[in-house]
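Once you scroll down, you'll see the structures, which are given as structure tokens.
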Structure I
């Protein structure tokens, strides 16, 4: 059962939504993550994760040893290929840059080839350690701004039941929510922590 009210509602449990939830949890801000999928990404998707993303993941308490083990070794994943289809004609290729050991002088977490289907389970483990689990198979439908909060309509894809959840902030961490008339990511004008105590 979804709560009727939560400080922050995050739509999308992919890397962006999961990382947002982790960072908010570290600040002590209660949040809810929903996703229309049934679980983490199953097939390879986005592959390149840059150094700054890994630095943020490390600050958020993500298991960096698990990330290092899941990422492709730069020697084995040194090229980006453009192909007509999987197993089809190669149209061209470019080297991945800034993966080498020389980057360790700049960051302990240089760019790596880490497919989304390998990255998401690591982020979900980190979320579980904070006591959070996304509400899978819940699809954000719409939202309206009501004063200093946002009321979202969320469809439970298994039961067909429509839920309403009020939040101070709505974070659109998926292309579907970002592109269909949702209020901005900071829907209300009073950012968390900006008020005097």
Structure II
């Protein structure tokens, strides 16, 4: 009965009891940090692409190259629009008259990388909605970038469903109205 008084193994037993909770806490923290970083990256993709497009008049080839730059900006996250889980859409919205109704505005052109559908509208058609109750007045125009990303947890894959992240960014063309792409 000497082993009941022996205290040498207490630390090992306590560690064995605490270890699963510690691992769960660390794993949850890792997933939370990665999800927060992804939100930042997706917002940065939208802002960077919108800004670059608004700086100069572009042709279709240049615009397509800019859209594909999302993969570089998204590091360390993989950005592959062919999977159907990620995508970038850059739209040019033009207000043709004195209206604040998006249905009377036109999507002049779009650059699409991926199979996602734009929440703004389709090229040549009316605007279905504008982000954040944006007002485009007079004969103004705007470059609206939409970025779609579906985050799949790395550690809790079996316990959490994939989470969709959608970010937009609006820029005003710096040179002219950019209603048409060069060469079109």
Structure III
């Protein structure tokens, strides 16, 4: 990507408007935070803590369940602060990707944002094993991804997956990144 302004304009082109506030049950929100540093553009992912009951050790975006009276954006920002110490003052919201249904029964809404400046991030040991910088080039590059079959609760599921720094990116996280990648390549097929 040439520079931050081009990246910002392109993301505005492919993202949907922010979802409206809601009070429905079963909603979760996550932050797809892109650090637009010209030398090392990357998405901030987390590897979930190994002691967690649900999805231990899996790659994910900072995020969680929407609390009563909370907007999707507020949830994504709150969870990012709690999980990785990303203060909302560093977050420039761009838009959203369409919600997806997760295998755990949540409707996941992903907020796309740029991280301004170079905040110091700190993993919360209660929720996060490590913070992982996933290169934007790899996220958008079709050549880095392939399909794999998984069996979950008796269901046969096919996911686009990618290995990065010894971590498998799959499931809901991979589906969200795939949506971003597909939208990107629909808008700019030669990239």
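What follows is calculated from the coordinates using simple rules that are stated; it is not laboratory data. Predicted model only: the values in this text are computed from it and were never measured. Cβ atoms are built from the backbone, for glycine too; each structure is taken alone.
A few notes on this one:
- Label whose coordinates, when Rg and Dmax of the Cα atoms in Å, for residues 53-140 alone is calculated, return 16.2, 46 (choices I, II, III): I
- Looking across I, II, III, the calculation of distance in nm of label points 7 Å out along Cα→Cβ at positions 101 and 125 that yields 1.8 traces back to II.
- Structures I, II, III were shown, and P(r) over Cα pairs in 10 Å bins from 0, in percent at 9, 30, 25, 13, 8, 5, 4, 3, 2, 0 was computed from II.
- Origin of the value 4.9, where distance in nm of label points 7 Å out along Cα→Cβ at positions 29 and 109 was derived from one of I, II, III: II
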